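The structures considered in this document are given below.
Where a number appears in this text, it was derived from the coordinates with a stated rule and is not lab data. These numbers come from a predicted model, not from an experiment. Cβ atoms are built from the backbone, for glycine too; each structure is taken alone.
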Structure 1
Amino acid sequence: MAGDPPGGSGHSGSPGASGSGVKKCPRQTPFQTSHAVNFGLRVSLLGLDGKVDTVVCRFCSTFGRDESMEGRKRKRTDHFQSWTAPFRPECYRKHHKAQHPNEWAEYSKLSYALKVDYFEKNKGESVRGYFESEGGQGLVIRISAPIVEDVICSLFFRTGCDDDEDENAIVSRQAALELFSPDEENEGFYVVKVPNALRFNLGLDNISAGLSFRQVEVIMQQYRVCLGNGKLKGMSRNLIGNYVRVCLGANLQIIGGLLTSRKQWAFSVAGDGSTCHGVSFFDIRVRVATKGVLMNLHLLVVPFFERHTAKNIVKLLCIIFDSIAPGWRKKLLSVGTDGENTMTGRHGGVATLLEREASHKILRIWCPPHQVDLEIQGCTKAVDGGQFYKSTHDLSVHLRKQQNLATEMKSKCPKDTTRWLAFGNMCSYFVTKRRALMKHFEERTDWAPSPKWWLLVAGLQPVFLAISFSFKALEKKELVISQQTSELNALVETLVDAAHLRDIDEDDSYEDMGLTSYFCLDEHPNWWVSLADMRCHVEDCGSWTQAEFGLLSEDEIRLVLVEISTFCIQLVDGIADVKAERDSDNNAGEDAPPVMPEQLAVLRTGVFIKNVLDPFREHLEDHWTPEEIDLVEEDHKALVTAYKTEPAFKQRLEKHNMKTMFNASWDDCNGRFLHLRDFSAGLATAFHNTTSVESDFSILKWEFSGNRKSLSNLSLGGIFQTKQREALSKLLP
């Protein structure tokens with residue numbers, strides 16, 4: 001009978017049936033209704049008799065298949081897994097464990113009631129609905145109406161000025177809107193049909209590499225001729241321009257899906273403004289986590305037609321996030337700034353106004369590399385009462401004008417910029433090119449520096465060099481705040497060693513020295529330095545320093561050594577006080593919570609709940625159920641137990657250091673503690689610095705060069721999005 005359980009149907013499964021020559025009936029296990037919830041299935045087809053004929057895996061349709069290619073010889077299929085009779089639970093489990101290991105591990109732990117709502121609540125995880133193939137040849141891309149109308153067709157065009165600009169904006173906006181057609185099947189969406197997916201993808205790949213529209217037009221023609229592929233025919237500058245605009249909308253739709261996903265309980269934002277060729281731009285980045293993996297994504301670079309006030313910036317941000325991710329106010333965790341008053345002002349700065357918009361208290365982050373840069377600026381300008389910096393700057397301007405000298409030396413003096421590490425590059429240039437420069441100064445005696453100046457350069461150059469190595473680590477995009485704090489502490493130790501500073505509490509040997517033999521500052525009582533050690537520090541720069549010392553009196557030598565010592569002590573104490581986390585008054589705030597598994601494994605679960613989980617529990621409860629939050633606690637207990645009882649696991653975690661990035665660190669847990677990882681990833685989204693925003697402005701200056709001033713703002717925004725297509729495409733099932 002059709003309703004019998006497996007193996008329970010009369011004679012067909014009996015041992016004697018086979019021996020008597022009777023043909024064995026095929027197994028026809030019917031579909032059990034409870035399996036739809038227990039195994040995440042959806043009925044897709046009923047037979048003529050009303051019984052279930054085919055069921056489909058809801059994990060495939062919601063999340064897509066696992067991206068791992070390890071051990072796989074064939075390309076991953078895009079089709080949803082389906083089953084027909086016999087419907088066997090072991091087949092479901094085998095598929096789920098192979099293709100959806102993380103989701104299945106999470107799902108199987110849930111209660112029946114939570115499983116019922118699981119896929120509906122997680123439908124934002126899937127972006128398959130926005131990208132569909134059309135007959136294997138083209139693409140159908142769906143973009144929400146607010147993204148098209150309020151962002152693409154509004155923010156990139158100037159309105160409200162003179163009549164000519166107004167008319168141009170209307171025409172440009174209309175041309176942009178013509179790319180998108182209202183979706184008749186899905187209200188509230190626009191649709192773009194791309195008939196030639198190969199040409200679309202290859203053209204955007206070329207744009208992402210930095211090619212201009214004209215170059216892509218030529219290269220695509222060359223591809224067509226060399227490959228003999230007619231699908232590449234017809235690429236023009238106008239067509240590739242349309243492609244990058246569509247790419248902008250498509251990427252914003254994907255990012256919006258990430259931000260609105262229920263599992264995504266927190267995200268962070270960082271932004272800054274800059275001017276290029278007389279046009280003011282504002283760049284915005286978001287840091288999100290998907291399935292426990294951190295991602296630093298470029299959101300938008302838009303022309304900023306208003307005054308650069310905090311209110312106007314926040315108004316712009318609200319328009320963008322209301323259009324892309326309507327529930328953003330409940331998810332905003334952190335705002336990263338460069339410390340400029342418009343961004344950080346405690347009464348009306350961007351961070352303050354955004355905190356008023358947010359539903360919860362946010363973390364304020366003041367970019368530590370900017371803070372270090374300010375410390376270097378203050379200490380450098382204070383050397384020799386400011387005369388040293390003035391002389392060095394004037395000398396660099398003079399040397400950069402000497403074209404014949406630059407040709408003979410095969411190098412040009414570095415430019416003095418607003419980034420104070422550039423000053424260190426100038427010092428290195430003066431030291432390494434000293435002989436050639438001295439010959440020049442023999443002819444131009446009016447520009448010849450004094451022996452005191454040369455000795456100051458020799459003393460400061462190694463300090464700048466030590467900072468430059470550590471500065472690169474501070475600017476990495478993948479760092480989390482706790483790692484950056486460790487990098488700052490390591491920088492302080494490096495500077496103490498480079499400048500031969502001694503801790504007063506640990507070394508009091510200065511008490512046995514004469515007052516003229518050591519130096520310390522009353523306002524910086526933590527350090528002292530032996531002037532003999534400082535002289536050795538200067539002489540380590542080269543034998544030429546001894547000759548320069550010989551030109552000075554003992555009193556003058558001591559003044560030089562005191563100036564270098566003062567610079568080093570002030571700089572070390574200043575960097576030691578650098579802190580990313582700020583409170584509402586812009587003073588140093590509380591430390592950001594730990595997020596790395598090696599940090600969490602050594603915390604008692606009670607301490608973890610009190611110091612890490614509870615401060616964000618209200619924020620979590622807006623997006624996760626109480627049962628899911630309980631699973632975070634259970635995962636932490638399991639992590640602590642594994643750390644104590646599994647030597648191999650403990651050894652893996654103990655190998656991690658401040659160079660081990662968040663994703664790599666959690667990957668060493670091999671798919672365990674997934675709820676804890678999701679929670680920690682949300683905390684880790686806090687921007688540790690704003691250097692990724694500054695890197696966007698470097699791209700802006702390259703793309704929006706003097707030869708491409710006619711490039712439209714909308715096309716420029718699309719070009720930025722092509723550069724992260726590969727990263728976002730990995731989110732597509």
Structure 2
Amino acid sequence: MKDKKNQKSILYMGTFPPRECGIATFTKDLIHNIDKKFNPLLKSEVLAINDNGSSIYNYEDKVKFQMDETNLEDYVNTAKKINKRDGIKIVCIQHEFGIFGGQYGNYLLSFLGAIKKPVVIAFHSVLPEPDKNRKELIQSIFEKVSAVIVMAKESIRVFKKYYEVDTSKVHFVPHGVPQVPFISKNAKEKINLSNRIILSTFGLLNRGKGIEYIIEALPSLVQKFPGIIYLIIGETHPQVRKREGEYYRNKLRRLVYKLGLKNNVKFYNKYLTLKEIITYLSATDIYISSSLDKNQIVSGTLSYALGCGKAIISTPSIYAQEVLSKEKGILVDFRNSQLIGKAIDEILSNNELKEKLEKNAYELGRKMIWPNVAASYLRVFNKVIKLREEVVKKYPVIKLNPIICLTDDTGIIQHSKHSIPDRKTGYTLDDNARALVMATKYYNLYRSKQSLKLINKYLSLLHYMQKDDGMFHNLLSYDKQFLDDEGSEDSFGRALWACGYVIASKVHGNIKATAKFMFDNAIKSYHRIGSLRAKAFLIIGLYYYYKEYKSTDLIDKAEVLANSLVESYKANSSQSWKWFEPYLTYSNSKLPESLFFAYLMAKNEDYLTVAQESLDFLSSITIANKKLIPIGNKGWCNKYGKRALYDQQPVDVGSIVQTYLVAHKITKKNIYYSNAVLAFNWFLGKNSLNLMVYDEATGGCFDGLSETGINLNQGAESTVSYLLARLNLEEAKLLKK
């Protein structure tokens with residue numbers, strides 16, 4: 001661990017909890033997620049802005065500096081204190097005009113004039129058509145900061161058109177949202193509103209919310225949908241409460257009683273925790289944003305509704321127009337109860353429309369989840385001053401939950417609808433073989449009874465799929481009917497890889513005996529296999545079998561298969577194309593990986609040479625700009641043509657992580673371990689779209705990256721591939737100790 005004096009820190013400047021303010025919540029969430037990804041190599045500290053000097057807050061330890069927003073001297077003196085701290089490398093300001101003193105918050109200029117550290121400022125408000133003073137203030141801020149972050153792309157146009165500033169230093173990073181499952185079980189039951197149609201609005205209450213227009217839309221809707229209940233969630237904004245008390249809330253209450261809606265409108269008057277926000281949003285059928293501010297260019301509440309995959313109705317603020325385009329929500333005119341009511345009716349009367357809006361909103365929300373936003377902030381910081389590598393070495397906790405969810409008494413179900421198993425798709429030998437390796441690896445590491453139960457299920461399914469002649473079926477319906485006469489050669493190879501891995505594992509002897517019986521029955525047909533990838537899986541299976549039973553016959557079989565791969569390599573490779581075929585397709589890395597294992601068995605240096613040459617060639621094709629970019633399945637990669645960038649599949653990433661770790665273990669070359677870590681970061685958002693493919697909410701893995709975003713389903717192949725990669729890294733870490 002580095003000495004604390006040499007520790008690099010980011011200082012975040014803004015309001016901070018327990019102060020009740022949207023910026024405070026945002027700042028805390030941002031810090032939490034940056035810490036989650038990059039701490040302890042990068043520390044977070046806070047400069048908290050206090051309101052009017054009249055409030056004292058019980059801050060957490062991260063708050064190292066405090067500043068009174070109305071005290072001009074505080075701005076300069078605090079900046080000087082920060083300058084003395086060598087460990088603070090950059091200052092990140094969360095900007096809202098109202099949280100700084102002076103006209104339009106121009107006291108901030110005194111801080112920027114005194115601070116000697118590089119500054120990145122994130123604007124939560126960008127107003128078009130500014131007056132002269134506001135325009136000059138923004139121009140001065142731009143001159144003094146190193147980078148600017150905005151949360152709507154429209155902000156860049158506004159800055160350029162109305163403020164005439166250099167937008168080359170402006171970076172778009174979306175507003176962060178929590179990761180939540182698309183389908184939330186028992187959400188309405190949790191708030192005791194089962195069987196109700198829930199409309200909701202949340203946030204700090206003030207007159208600009210326009211909530212009266214939603215209430216006025218309800219009487220006719222209640223007649224058609226008696227189960228409607230509208231939840232107005234959140235306390236009155238503290239600054240509003242100081243000025244006028246609960247005037248607006250009381251006005252709304254009177255309107256509710258006047259319209260006879262006391263059973264259809266409920267107020268929750270409290271400042272919500274993140275957990276409470278997610279609970280209410282998850283239970284919501286339609287989220288409504290009726291803001292009266294057409295120039296609102298960021299909305300945290302609207303962002304959270306997108307993140308939770310809600311059907312959304314909103315007035316056409318700048319932000320709403322940007323994020324709800326392309327059927328992600330419905331826009332209605334300002335102050336128009338009739339159109340609000342019509343939109344609610346349209347959604348509740350058309351389930352297909354509701355589901356489309358929810359899916360489209362959730363897809364956009366995946367780009368906005370906090371881990372992606374945290375990584376984007378670090379990329380901006382690194383453009384200003386190099387703080388640390390963007391590759392993450394803090395990995396998520398290993399969760400079997402998504403695997404258990406996908407697994408029934410028969411085996412692991414092939415596909416899912418989002419994160420819910422799609423039983424209609426049945427089972428495949430491929431998926432259950434992979435799952436068997438994954439569960440066995442988990443048992444090897446943790447001796448888990450849960451994983452032992454999974455091993456029994458997957459191995460039992462493999463046994464059921466094996467034919468009398470040793471070959472296998474690959475496809476099985478949910479009602480246990482075989483859907484093929486004989487499975488693919490690749491599925492045959494995967495089954496023997498899995499059986500071999502079990503034979504060499506730490507599970508009980510009777511389980512190993514079953515795997516050995518199946519392997520022995522199948523391997524007699526190895527000479528029938530023509531697929532190069534199937535041969536590679538067979539070699540890997542033979543290697544693990546050989547670890548337990550040292551037989552020259554096993555080496556002989558492995559050599560026959562390995563020699564076939566080497567011959568194919570020599571026939572197709574050239575100075576510029578060092579590969580086994582004139583194309584790259586799926587599970588490519590298994591070919592060199594198998595030759596590494598063949599080398600361990602036969603000690604043939606040719607195998608080692610070809611393994612390294614081909615893996616290094618594959619790396620040169622798939623690693624660019626310090627990111628793994630797997631071969632896309634829409635066209636693959638041809639020796640004489642272009643390579644496809646999409647769709648990128650988790651199975652290929654999981655495969656190459658294991659291959660790099662095997663290569664590192666055998667050759668001791670650190671580049672292979674580094675590449676394994678880099679490849680795993682594809683799951684964590686360091687990919688060509690900068691999007692998390694691993695789902696923190698479920699512990700599962702989305703079904704890949706397309707050109708436009710993430711495939712929201714979380715099937716067996718993807719989730720098992722992620723877990724295999726994660727377990728392989730954990731295993732490697734333990735071996736390094």
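Given a value of 27.4 for mean count of other Cβ atoms within 10 Å over residues 435-442, calculated from one of 1, 2, which structure does it belong to? Label of the originating structure: 2. Each of 1, 2 could give mean count of other Cβ atoms within 10 Å over residues 91-98, but the derived value 21.1 comes from 2.
Could you tell me which structure in 1, 2 was used to calculate distance in nm of label points 7 Å out along Cα→Cβ at positions 59 and 723 as 3.7? Of the structures listed, the value fits 1.
Here the criterion is relative contact order in percent (Cα under 8 Å, 6 or more apart), and among 1, 2 the highest value is seen for 1. Calculating distance in nm of label points 7 Å out along Cα→Cβ at positions 283 and 515 for structures 1, 2 picks out 1 as the one with the greatest value.
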